[in-house]
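Chemist: Scrolling down, you'll hit the structures one after another.
Nothing in this text is a laboratory measurement; each read-out follows from the coordinates by a stated rule. For clarity, every value in this text was computed on a predicted model and none was experimentally measured. Cβ atoms are built from the backbone, for glycine too; each structure is taken alone.
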Structure 1
Amino acid sequence: MTVKWWKSKELTYSDFNQDSLKNMNCQHKGLSDVAKCDEYWKGLQADTTSIYTPNDFKVGEGTQKLMHYTFVFQIFVFMQLFNIINSRKIFEGEKNVFEGFMRNNLFLAVVIVAFAIQIIMVQSFGRASKTAPMDIAQIGICLAFGSGELIWGFILKHIPKKYFQCYSFDESVKEDDDAG
């Protein structure tokens, strides 16, 4: 279904779920306070021509679904970036992933450039990446979730190897038995 198809239906505000429409209008106006939202909605109902409906969205404008997908995408990429930091130390006994962190300029450059490209892509090239721009607080939330990879990596590095005995970490080539 295309935007053109939806526009051809000529839906009015009464055709939509009123609670969802109220929430969408308050969000579009930037109102998070319930009392202010209720007051704003009562004013809009007096003049129904000002009610913002899904028909009024421009193509590529940030909807809740688009913001949800943007959060998932941004968090996933940040998790990957933090996992890159975790992968600096992979041997037994190496627990501090930040040891010598500032001495590896190439590594720092790669992580910083990847982070910058991700932010620029989401903020400026939303139509191409099918994302909506995020404010600083939203980016901070994504960073917080993504940094959970550091905590997860720390926990995994402190689990004794004996709990992973069902997996073989022996990388030597096994010879076939020719008993025949």
Structure 2
Amino acid sequence: MRNILDKKDKRGSIIDIFYILVVLFMASVAGVLLFYTWGEVSPTFNSTVQGMDMISDGTKDTLSSGIGRADESTDLLDSLFVAVFVGLLISIIITAFLVDVHPAFMIVYFVVLIFAVILSVLFSNGFESFADSSTLASTVTSDFTMTQYLMDKLPMLTLIVGLVGMVIMFAKMRRAGGDIG
């Protein structure tokens, strides 16, 4: 069995930030679309179930209860986005700690971090354009306040996380006695 802390086969670096940016953008858009779509479809489902004559009242109540629980679940999507965001940030920090990097790559890391910040600006603006559409604007402003805040601050958060990851990756060498080989 392979040891998890064996640093020999570890992969991960600044490139993880790009993956996280894509995941966050797609999760934010998917969450808003799911919430909006379910909000439009749920009342129709409920009225259709109540209008069915071929099923018993107990079955109607069970189906209506399920629809109500689904309504409650979609209300948690904003909090779920924040949990995913925090989890991904923690994974970046852990990955940065486990990856050994030569100090010469610090410049490359910083240049790639600049590209990540530029990409995060595009994602942030893309989400803002998406959220400002006439159909979704009220949904985002009232039900996705945390998601909207995080997506608005995504470039700054990307820079902070990238710099923290860089400090962790390259500060380990000094603590290890300066061995960079």
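Chemist: Given 2.3 as the derived value for distance in nm of label points 7 Å out along Cα→Cβ at positions 21 and 133, which of the supplied structures 1, 2 does it correspond to?
Modeler: Attributed to the structure labelled 2.
Chemist: In addition: If mean count of other Cβ atoms within 10 Å over residues 69-76 computes to 12.8, which of 1, 2 did it come from?
Modeler: Derived from the structure labelled 2.
Chemist: When percent of Cα pairs over 21 Å apart, for residues 37-140 alone is calculated for each of the structures 1, 2, which structure yields the highest value?
Modeler: Values: 1: 55; 2: 63.
Going through 1, 2 one by one, percent of Cα pairs over 21 Å apart, for residues 37-140 alone is largest in 2.
Chemist: If helix-only ellipticity at 222 nm (-39500 (n - 2.57) for each DSSP H run of 4 or more, over all residues; to 500) computes to -27000, which of 1, 2 did it come from?
Modeler: 2
Chemist: Between 1, 2, which one scores greatest on relative contact order in percent (Cα under 8 Å, 6 or more apart)?
Modeler: Across 1, 2, relative contact order in percent (Cα under 8 Å, 6 or more apart) peaks for 2.
Chemist: Identify which of structures 1, 2 gives the largest calculated value of Kirkwood radius over Cα pairs in Å. Mind showing how you got there, number by number?
Modeler: On the way: 1: 21.1; 2: 19.2.
Comparing 1, 2 by Kirkwood radius over Cα pairs in Å, the maximum is at 1.
Chemist: Can you spot which of 1, 2 the value 62 was calculated from, given it is percent of Cα pairs over 17 Å apart, for residues 85-148 alone?
Modeler: Computing percent of Cα pairs over 17 Å apart, for residues 85-148 alone on every structure in 1, 2 gives 62 only for 2.
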